[in-house]
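Please find the structures below.
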Structure 1
Amino acid sequence: MLNKLNLQNILFLDIETVPEVELFADLSPEMQELYALKTQYQRKDEFTPEEFYHRAGIWAEFGKIICISVGYFVERKGESQLRITSFYGDNEFKLLQDFKNLLDTHFNHPNHLLCAHNGKEFDFPYIARRMIINRVDLPNKLNLFGKKPWEVPHLDTMDLWKFGDYKHYTSLKLLTTILGIPSPKQDIDGSEVANVYYQEKNLSRIVEYCERDTVAVAQLLLRFLNKPLVEDMDIIKI
């Protein structure tokens, strides 16, 4: 089935998230209590909710999206190019609305697919949840209500690597390393994003990191298809 994919019908993506507010103390008393309950299983007795707050960005209820990077293939004069663009900023509503507009206008046909690494467990539901919280209408590609499993227009490179093994987790960094793909983790990793955002206030650094991950996801799918990797000269930022 993979060999029948048309790469130009796929939108590759990655998101970067941070806690919705910088400090645990910035949460309302009610949200502090709810965060404590939400994270109780992960924390056990090792950490207080405040000590565990640095991980708040992984939950859509307590985090926010600061960047969505996307990539798509186009053919130009017989050559394949990977075009990369990003939606980012402090205004989450705007970046979500801009991303929705992209899906609604350019990736709204039945044969269009979204592709991310661990997207089914993280990126896709996170975006959908934050859209609902921000009162952004769900685009069709993220509205899964009533859809059968084979009707869901999502590809997940981690899911593809599982080959049916539901307990198997493989990071993007590990997969790119063993498959000979340039590592996207050249500057920061996910655990550092909140600090770079709130302390360094260096959003452009986060956007570059997010875009490298998006390129890596596209390269992974090429490797799964046993196709040549896209060269740096053919990666175009727009």
Structure 2
Amino acid sequence: MQEQTINITKLVNDSNDGLSAEERAALKKQLAEVLQALAAVAEPLPRARLQLDVAELLNALGRHKEAWDIAREAFFTCMQQEAWADAVEACDVLFQARQPDSLAALGMGIWLSVTFPVDPELTVAMLIHVVDETSNDSDGAAVAAITARYVVDLRADDDQHESQSFLVNNLIAMVARRHSNVQDQEGLDRWLNHLQLRDPQIFLPRLATVVEALVDGKWWFERDALRDRLPE
């Protein structure tokens, strides 16, 4: 893996971000505070987490290329530290930076968030991006939505399960409605059966196809090597 180092002292410049003067001033104040904290931290993982805070603020300011550069550096640190959830969050920031490889970053984040036992809320958030990015008639959105349900059922603790189930059930219903004008439970059952969305041995390989299409061969890590590091 290659790391990319950027000059963080340049991250206080203005840009045409579409924010009001008050909003921009508040974000720039937050940015300056986080940069000050970042300058005092040497430990790799705490530093990477602060870099992600910086990148999120840069995205909010419309400075997406700068956000991309610092979030990508943080991503590699998180991967080296085996901080899988933080690496997924970095992919989310990279996706929102809207750079040429942002869809690839989304695909890699989805792969990590489904493969490793991270917080299901984070996995669901990544899968919702697929729904948002695909057309109404896309089977990929259906596969993403049903995978979100599968992950919640598999990983959510008692405190999470009710709220996350409500979210993903509504997500599935919304995708079914826009995909095939499904309006009721009977129609939803037929739709799930028709698209073969009840068996994870069928829909998870289809999700893998969606991920491959997003990444388009631009993987930043070796998946087989990472699978060997999965917890028992």
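FYI, it's all coordinate maths here, none of it is from the lab. Keep in mind the model is a prediction, meaning the values are calculated, not measured. Cβ atoms are built from the backbone, for glycine too; each structure is taken alone.
Some notes on this structure:
- Looking at distance in nm of label points 7 Å out along Cα→Cβ at positions 21 and 45 over structures 1, 2, structure 2 comes out largest.
- Comparison of 1, 2 - label where distance in nm of label points 7 Å out along Cα→Cβ at positions 61 and 77 is highest: 1
- For the set 1, 2, ranking by mean count of other Cβ atoms within 10 Å over residues 101-108 places 2 highest.
- At a computed -23500 (helix-only ellipticity at 222 nm (-39500 (n - 2.57) for each DSSP H run of 4 or more, over all residues; to 500)), which of 1, 2: 2
- Source structure (of 1, 2) for relative contact order in percent (Cα under 8 Å, 6 or more apart), computed value 15: 2
- Computing P(r) over Cα pairs in 5 Å bins from 0, in percent, for residues 85-124 alone across structures 1, 2 gives 6, 31, 34, 18, 8, 2 for structure 2.
- Source structure of the calculated read-out (distance in nm of label points 7 Å out along Cα→Cβ at positions 173 and 197, 1.9) within 1, 2: 1.
- Taking Rg/Rh (Cα atoms, Kirkwood Rh), for residues 141-212 alone as the criterion, the largest value within structures 1, 2 is that of 1.
- Which of 1, 2 yields 1.03 [Cα Rg over 2.2 N^0.38 Å, calculated]: 1
- Parent structure of the calculated result 3.5, given that distance in nm of label points 7 Å out along Cα→Cβ at positions 157 and 189 is the read-out and 1, 2 the choices: 2
- Structure with the greatest value (metric distance in nm of label points 7 Å out along Cα→Cβ at positions 53 and 221, set 1, 2): 1
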